[in-house]
Structure 1
Amino acid sequence: MTELLLLAVLDGLAYAALVFMVAVGLTLIFGVLRVLNVAHGSFYAIGAYTATSLVIGLGAAGWSPYLAYPALIISAVLVGALLGGLIETVLLRRVYVKEEVLTLLVTFAVFMILEDVQRLVWGVSPMFADAPLSLLGTLAVGQVYYTAYQLLLLPAAAVVVLVALRWFLRSTLQGRLIVAVAHDREAAMAMGINAKRVYMTTFMIGATLAALGGALASPTTSLTPGIGTDMIVLSFAVVATAGLGQVEGAAVTAVLLGLGRSFAVYLYPEMQVLMPYLIMVVVLLFRPQGLFGVAEMRKV
């Protein structure tokens with residue numbers, strides 16, 4: 001029983017690290033752009049597919065297998081900068097001043113389009129490239145052997161993302177501009193801040209974080225159509241439970257929901273899908289603004 005619980009904890013932390021990276025990008029975009037980006041799940045999926053394709057390509061070309069690690073990061077940056085920048089510039093920039101439901105419908109339409117693009121580019125057959133996972137081997141944790149990739153690299157990557165994002169938002173000029181726009185868009189624009197540039201930068205960062213989550217997840221699972229759907233729904237649960245716009249809260253909530261899901265998998269398998277959303281519902285019943293959210297007055 002002890003080994004089972006230990007496995008549940010390790011699985012939960014590894015999964016929480018991936019969910020956090022996607023959810024923190026989602027909450028960052030909402031905090032600044034006030035857009036619930038349904039297409040965020042597509043960035044996760046395309047980041048995973050791009051990373052797998054690049055790792056497979058490097059292996060086929062005879063390059064060092066250790067280049068798979070920078071390939072994961074490069075894939076995320078490419079997807080976030082190119083695809084994220086394109087969607088924000090061509091589509092979202094035209095609907096910021098429209099009704100909120102319209103932006104939701106637009107991002108949902110983008111999500112559906114990108115789902116079909118994934119099938120056209122990568123097909124429907126499962127893809128898998130485990131070089132980054134197998135290279136690090138396994139480690140003993142008590143009586144349990146666990147992959148070093150999931151035990152060390154994934155949580156470490158999540159911590160680095162959290163610390164780097166906190167530093168960026170609080171200690172750099174561009175980060176402070178993002179915070180200013182998030183707090184009061186009209187006042188920031190009146191002070192001469194280029195809101196369009198802030199929006200594009202924020203959206204690209206958020207998209208890159210989602211793609212990074214997918215890229216880091218790719219060595220641990222077989223990629224099939226629809227992986228973005230599961231992740232975006234769970235990410236919405238994390239964001240809603242933490243409170244919209246809460247970066248640090250997203251980390252704590254991702255761990256909470258990740259562990260809840262993992263314990264359900266091992267102890268009550270029939271509850272594994274329900275458990276994260278059950279936690280969300282319980283939290284929102286008592287704190288509608290989320291665990292770390294603050295009730296705000298809405299401008300009308």
Structure 2
Amino acid sequence: MTSETITAAASGSWQLGDLTVHRLGFGAMRLPQTGTALVPDAVPHDRDQAVRVLRRAVELGVNHIDTAAFYFSPLRSANELINWALAPYPDDLLIATKVGQPRDPSGAWLPHAGPGQLRGLVEENLRQLGRDHLDLVNLRIVGDDSIAERFGVLAELRTAGLIRHLGLSNVQPHHLAEARAIAPVVCVQNMYGLGVRPEQDAFVRACGEQGVAFVPFYAIAATGRLAGAGGPDHPDLLAVARAHGASPAQVRIAWTLHRGPHVLAIPGTGDPRHLAENVAAGGLRLGAAELAALESVHRLGG
């Protein structure tokens with residue numbers, strides 16, 4: 001498929017609270033270096049290229065960027081790159097970040113943030129992004145424990161005007177119910193994709209029924225996760241890609257968007273060519289027979 005003339009608007013739109021975004025967004029995790037900013041020994045990306053990718057994303061209609069203060073390499077951070085490339089920010093650009101799993105300067109993960117640490121993590125994102133408020137903050141959690149106290153802190157910061165909207169990351173349905181009893185939740189961000197965690201299907205549907213956006217991560221990388229996409233693709237996936245003159249990655253993105261109007265895609269890259277291909281995938285329409293074939297691939301695990 002031709003990517004040069006397709007913008008993020010082709011993916012449709014969704015309203016996060018009072019902010020409308022195109023359903024094809026951009027994930028900043030891979031901006032600071034090759035692979036992912038969560039791998040300490042990866043090769044740093046060229047700074048100028050990362051800046052060009054961000055600016056080109058906005059030119060292509062991307063108005064939803066996902067980031068975090070813990071997306072950093074030894075040389076640079078995703079937030080710093082976003083600030084340098086895009087400030088002063090366009091009025092329609094939503095920057096989503098997340099708090100809950102801090103890293104020390106060496107990149108090592110620290111214990112999960114308690115309620116008393118969350119304001120400091122929010123303020124760190126504010127400083128790095130050069131904002132006086134954050135459009136959207138996701139509480140990133142690990143485990144099954146109650147999130148009420150931690151989410152309550154973010155709700156207080158929302159009331160104080162430091163945060164506009166709240167979301168959740170790496171959660172289960174009971175966490176969403178617990179959070180919604182405290183404050184409005186506009187999105188859930190979980191690992192999900194073609195062949196990735198099909199047991200999440202019911203949760204994806206439930207989010208849509210509640211008017212909550214579902215934002216998958218690792219939708220392209222699939223089971224490769226931090227290492228990125230790897231391994232052979234299923235023949236049925238390859239057949240769909242050939243039929244559309246598309247790459248398997250583009251079909252994975254398109255499949256993700258076909259899971260419901262509330263599903264938002266945030267593929268990330270540090271490569272300008274891959275960026276254009278990812279955005280173009282928002283305009284890829286799959287037929288009923290193709291979706292049925294891909295559903296079988298999904299059930300088999302990709």
Structure 3
Amino acid sequence: MTANTITATAAGTWQLGDRTVNRLGFGAMRLMGFEPENTLAERERAISVLRRAVELGVNHIDTAAFYARGIHSSNALISSALGDPYPEDLVITTKVGPGLDPVSGQITAYGPEYLRSQVEQNLRELGRDHLDVVNLRIGGGLDRGTGSLGDRFGVLAELREKGLIRHLGISNVSPEHLREAQAIAPVVCVQNQYGLTARREDDEFIKLCAEEGVAFVPFFAIAGGGEHPAVAEIAQAHGASPAQVRLAWTLHQGPNVLAIPGTGNPSHVEENIAAAALRLSEEEIARLNSIQ
């Protein structure tokens with residue numbers, strides 16, 4: 001499936017609070033693939049990817065201030081490509097949480113002031129007076145955090161009351177964290193690593209989120225090691241790529257699942273968005289489920 005006339009609307013929509021988004025969105029992390037000797041060309045390519053994604057119906061973009069390399073950041077690219085003014089229907093989701101120590105490169109602890117500074121940094125870099133959705137990310141890397149998130153989530157809830165944040169979400173979390181956060185302020189999304197061959201323990205978490213009206217937003221949904229023969233065979237049957245099959249499977253997991261595949265390649269963004277129209281049979285879904 002490579003037709004570039006397919007748009008993100010083919011995946012259907014979901015409500016993030018009072019904002020309607022197409023379920024096939026875009027993750028900005030992989031925009032930061034600059035080669036030192038070709039920075040300008042890479043920057044222009046990243047900007048073209050963002051603009052093409054929006055042209056093809058993407059109205060949900062996931063980013064973070066810590067998606068940065070040197071003097072370049074995904075936030076700055078998004079602002080350059082889509083700002084002044086941003087499309088009215090565009091929802092930009094960002095996240096705050098653990099940072100990297102500039103000397104050691106290790107994940108650092110973070111407290112209320114650091115969270116506030118990250119929110120301010122996102123506002124500044126995106127050129128916005130408020131942020132559509134802010135996820136509190138707990139833990140570091142792909143390790144899910146443990147313990148209470150109450151104090152940290154409470155900081156974001158205060159900033160929401162002040163109008164700097166429109167909606168709140170949580171990332172790298174368990175169902176217990178969702179319950180804790182919901183007792184403090186409304187939660188519109190949960191963002192966890194999840195995919196056909198990753199973190200399938202969240203199958204039930206997706207259902208819980210759906211019952212609560214909460215979006216489940218997988219990251220690294222199309223990542224994987226060597227491709228399983230079943231994925232390759234189903235892809236071939238549909239004239240699709242394995243990545244498109246993985247995305248279609250992801251979207252099939254529930255009406256509240258929002259896919260955010262990312263790329264810095266203009267042709268790949270069209271391929272990813274085309275997966276919004278890929279429909280797998282129940283037999284194919286069952287076959288894919290069997291390889292977990």
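Computed from the coordinates by the stated procedures, all read-outs in this text should not be read as laboratory data. Bear in mind the structure is a predicted one, so any value in this text is a computation, not a measurement. Cβ atoms are built from the backbone, for glycine too; each structure is taken alone.
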Any idea which of 1, 2, 3 comes out highest on mean projected area of the Cα convex hull in nm², for residues 204-267 alone? 3
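Which structure, out of 1, 2, 3, was distance in nm of label points 7 Å out along Cα→Cβ at positions 52 and 244 calculated from, if the result is 1.5?
Working: 1: 3.4; 2: 2.7; 3: 1.5.
Going through each structure in turn, the value belongs to 3.
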